[in-house]
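Visitor: Presented below are the structures under discussion, each in the form of structure tokens.
Rule-based calculations on the coordinates, nothing more; no lab input. Worth saying up front: this structure is predicted, and the values here are computed from it rather than measured. Cβ atoms are built from the backbone, for glycine too; each structure is taken alone.
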Structure P
């Protein structure tokens, strides 16, 4: 099994992590330029590059984990669609803040953010699980596990940045779970 797909995947994750350094970039380059650097590194470079890494993983020849069935394919689609719905709900709540983080942002605690702190990453984790079921091969499993590890690290890095940018974020962290809503 070839692991070449990990190169764009990891490079994309590194560039995508720019949003976790919004405060740093803005303090060094100014608010406007710091925001622009985050947009270019994450949205223009990072996301397309890591998406390409997943595409390469899907196309790579690697051992199959299991034979796909109608049930596994249906469940895969349900996970991908549910993850997409959660991501769309998160993006709708964040609006412009999602594409271009800034030190002047306000804390979003409504909508899906009232239940989980990182709905975009929660949705992505569901989508990654769906991808493994949709493309049940070793390369996709490695790519998706790498993606989950990145999500965990990225969420932690972003929270360090958010605590600096948004003083109310610390209290919000105490109240709202990171990825999975509390079941009452």
Structure Q
């Protein structure tokens, strides 16, 4: 696994220090916070590759800290808690969380969860990117089809001729087909 910048937050110093040691021994850079508010402040100064947050902390709990951090940047988050309460799990599932570990945990469990979370987060990011690209292509296709329809209606030409005219204009003006189609659509 590649070396990561990991933000951790736990109000129990012994857990925080133990977690920090495990992660540093695994070769990661760790930024440790004693509560959710400090975690948010640390995340503002840098964008970690991963955040591991205890849920129940004073001042600002892990769920609220996660929401604030996610509003600023897309970061995979693992919740770490001593509580397996269903209500907390349900609240955690409303966030784009990549994992949930219940204390006490084993080092191997933590490191496995981190690897899975990073990989799943990467897969989600790729899927989101592909969806955005497909949406953009679909939008461009709609714009081009609308412009073809306008040309067909205005000039009484076939769909193929309308497309050829758009294409020729795009080449002549050194613009994309979508840009020309947008211009044609606005020329009404």
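Visitor: Figure out for me which of the structures P, Q the number 78, 34, 27 belongs to, where Cα extents along the principal axes in Å was derived from the coordinates.
Guide: Details: P: 50, 41, 22; Q: 78, 34, 27.
Label of the originating structure: Q.
Visitor: Taking -1.23, -1.28 as the value of log10 I(q)/I(0) by the Debye sum over Cα atoms at q = 0.24, 0.25 Å⁻¹, for residues 59-146 alone derived from one of the structures shown (P, Q), identify that structure.
Guide: Q
Visitor: Let me ask something else about it. For structures P, Q, calculate FRET efficiency 1/(1 + (r/R0)^6) of positions 139 and 163 (r between Cβ atoms, R0 = 30 Å, to 0.05) and state which one comes out highest.
Guide: Q
Visitor: Additional query: Where does the value 29 come from, among P, Q, when relative contact order in percent (Cα under 8 Å, 6 or more apart) is the thing being computed?
Guide: P
Visitor: Say we calculate FRET efficiency 1/(1 + (r/R0)^6) of positions 19 and 75 (r between Cβ atoms, R0 = 30 Å, to 0.05) for every structure; which of P, Q gives the highest result? Let's see the in-between values first.
Guide: Details: P: 0.45; Q: 0.95.
Biggest value here belongs to Q.
Visitor: Could you figure out which one of P, Q the value 0.00 for FRET efficiency 1/(1 + (r/R0)^6) of positions 51 and 155 (r between Cβ atoms, R0 = 30 Å, to 0.05) was computed from?
Guide: It must be structure Q, since only it matches.
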